[in-house]
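Scrolling down, you'll hit the structures one after another.
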Structure I
Amino acid sequence: MKIAKVGVIGAGQMGCGIAQVCAAAGYEVLLNDASSDRIKAGQLSIEANLSRRVKSGKATEDMKAATLAKIMQAPDLAQFADCDLVIESATEKEPVKKQIFETLVPHLKADCILGTNTSSISITRLAAASGRPDRFMGIHFMNPAPVMELVELIRGIATNEAVFKTVNAFVTTLGKTTAVSEDFPAFIVNRILLPMINEAVYVLYEGVGGVDAIDKAMKLGAHHPMGPLELADFIGLDTCLSIMQVLHEGLSDSKYRPCPLLVKYVEAGWLGRKVKRGFYDYSGDTPVPTR
């Protein structure tokens with residue numbers, strides 16, 4: 001199986017990052033979202049990201065132009081008819097993802113491979129909803145996709161071995177390294193990472209330390225490049241909560257119970273960097289802790 005054209009559903013931070021990585025590797029990319037405005041905004045964010053790479057010396061203007069030329073807007077899923085691979089990167093909500101696959105599949109050619117960038121949801125359940133579980137896989141890019149080296153690959157119970165080998169080879173052409181995970185809630189990276197973030201929120205909730213102290217402690221005391229609360233804001237507190245809920249429900253273990261403070265921040269709409277407020281306030285030049 002040969003992959004030449006890739007469809008990406010979701011023009012948010014992750015979807016745009018995946019589109020950029022695929023285009024930079026020479027693949028034709030179709031970018032879709034719920035509205036044309038979101039797709040246009042996504043393309044602008046990709047262009048801005050590439051401009052930063054040029055400014056920092058990590059890319060040239062020619063590389064930027066070649067990458068942008070490979071990314072096309074696709075507001076209609078019918079435009080995915082000749083894609084060899086489609087990667088869904090919509091919001092981390094299972095009903096939304098299932099609906100996307102149910103709507104998408106009738107437009108695809110028979111041998112198109114389906115991938116989901118879910119960070120926690122059962123691949124087997126999503127694959128069943130697609131109606132072609134043998135050609136379905138989890139392809140989980142880390143955030144930000146253009147920078148992070150790892151991609152988790154997750155087979156569903158019915159994933160065809162040839163499909164797995166094709167996707168593994170494809171990811172390698174992107175300059176990424178793969179780690180293969182079994183289909184358990186949150187896979188490998190987030191099974192380890194998100195409980196750490198959730199515990200940091202508990203430390204804040206219980207008054208053991210403030211936002212600045214917690215992040216400073218983990219950066220200087222454990223050599224983490226970002227503190228756990230800073231990282232939570234970067235990921236998005238709604239995404240963090242969704243993953244913790246999947247872990248809690250899927251593994252039925254109280255140690256995965258989302259911290260009430262994390263729930264409260266999400267209910268308040270304080271979702272992190274993307275809305276300029278989470279555990280830090282990003283409205284000024286320098287982030288300021290909110291607690």
Structure II
Amino acid sequence: MTEAKEAFVALVTCFNDNETINYDATRAQVRRQLAAGNNIMCAGTNGDFSALTFDEKVRLCGEVVDEVAGRAKVIVNAGMPATFETRLLAREFDRIGVDGIAVITPFFIDCTQEGLIRHFSAVADAVETPIYLYDIPARTQNHIEPETARQLAAHGNIAGIKDSGGAQETLAAYMAIGREVDGFDVYSGPDHLVQWSLENGARGCISGLGNCLPDVLARIVSCVNAGDSAGAAEAQNTYTAFRTDLYKLGYPPALVKRALYLQDASVGRSRQPALLPDPEQDRAIEAVLAKYL
């Protein structure tokens with residue numbers, strides 16, 4: 001029997017006015033996603049992971065796992081530029097207990113493919129929790145080539161990949177590996193490719209945009225699971241149109257956070273030096289929200 005497809009939302013991290021983490025507000029966002037039927041990814045690119053300290057990530061993961069309380073799956077991102085710190089974080093997440101540990105490709109450090117194999121293998125060797133490769137070259141400048149993913153798929157504790165590269169051809173190449181290698185699941189990151197990826201072999205999706213439209217994301221997945229391609233397409237069209245309108249306005253993760261803030265101010269602003277609120281941009285975001293909410 002084919003496994004049901006699943007959606008994870010790359011959850012925002014909520015902040016107080018003094019830039020400390022607002023764990024209560026973050027828990028509220030977890031509950032909102034659970035109510036829609038979505039799983040949780042924390043400390044990812046939409047969760048301001050690069051602005052969080054080591055100890056904050058550990059506590060954040062613990063708070064999210066506690067709030068979820070087994071009602072959904074939790075994946076947490078451990079990726080840092082150096083293998084050393086990534087491994088230390090992964091061990092902490094392993095101790096807390098999550099369903100998967102995503103490892104974003106190193107950033108700032110320019111890596112060879114052989115270096116990426118060493119990096120991911122070392123982290124996977126250090127924990128019992130399944131590891132998921134996380135490719136987002138536009139943000140890290142390092143890209144996991146499909147052949148590299150194929151080699152890493154042979155590791156007993158590397159369970160799949162999250163592809164946020166945005167190239168349909170690369171996603172298709174990863175999905176081909178998933179079809180050939182048992183136990184290697186592909187999760188699509190691009191929000192405009194959710195339905196296409198699920199209907200063509202992806203195990204699921206991990207979406208930042210789902211912070212803003214959790215029910216629409218959940219509907220794409222539920223329709224695909226029900227064999228309702230027309231219903232999935234209708235929801236996907238809404239999701240894609242919202243993405244197009246919102247992302248015209250600037251940097252996607254910042255816009256997702258701001259669009260959510262304009263719905264619920266408890267999520268707070270991102271840590272500096274993220275862009276400060278712009279009244280003109282806020283009006284444009286509110287106009288987009290009015291079309292889809």
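Since every read-out is calculated from the coordinates, none of them should be taken as a lab result. Predicted, not measured: the structure shown is a model, and the values here were computed from it. Cβ atoms are built from the backbone, for glycine too; each structure is taken alone.
Taking relative contact order in percent (Cα under 8 Å, 6 or more apart) from the coordinates of each of I, II, which one would give 13? Could you put the intermediate results ahead of the total?
Numbers: I: 13; II: 19.
The structure behind it is I.
Work out the source of 3.0 here, i.e. which of I, II gives that when distance in nm of label points 7 Å out along Cα→Cβ at positions 205 and 277 is computed. Can you show the working numbers first?
Working: I: 2.1; II: 3.0.
Here the read-out was taken from II.
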Suppose you compute mean count of other Cβ atoms within 10 Å over residues 61-68 for every structure in I, II: which one lands on 14.4? I
For the read-out P(r) over Cα pairs in 10 Å bins from 0, in percent, for residues 109-156 alone, a value of 25, 59, 17 was computed from one structure; give its label from I, II. II
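I have 26.4 for mean count of other Cβ atoms within 10 Å over residues 13-20, calculated from one of the structures I, II. Which structure is it? List each step's numbers first, then the result.
Numbers: I: 26.4; II: 15.8.
Here the read-out was taken from I.
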Starting from the value 2.1: which structure in I, II was distance in nm of label points 7 Å out along Cα→Cβ at positions 197 and 221 calculated from? I
Quick one: mean count of other Cβ atoms within 10 Å over residues 45-52 came out at 20.5 when computed from one of I, II, so which one is it? II
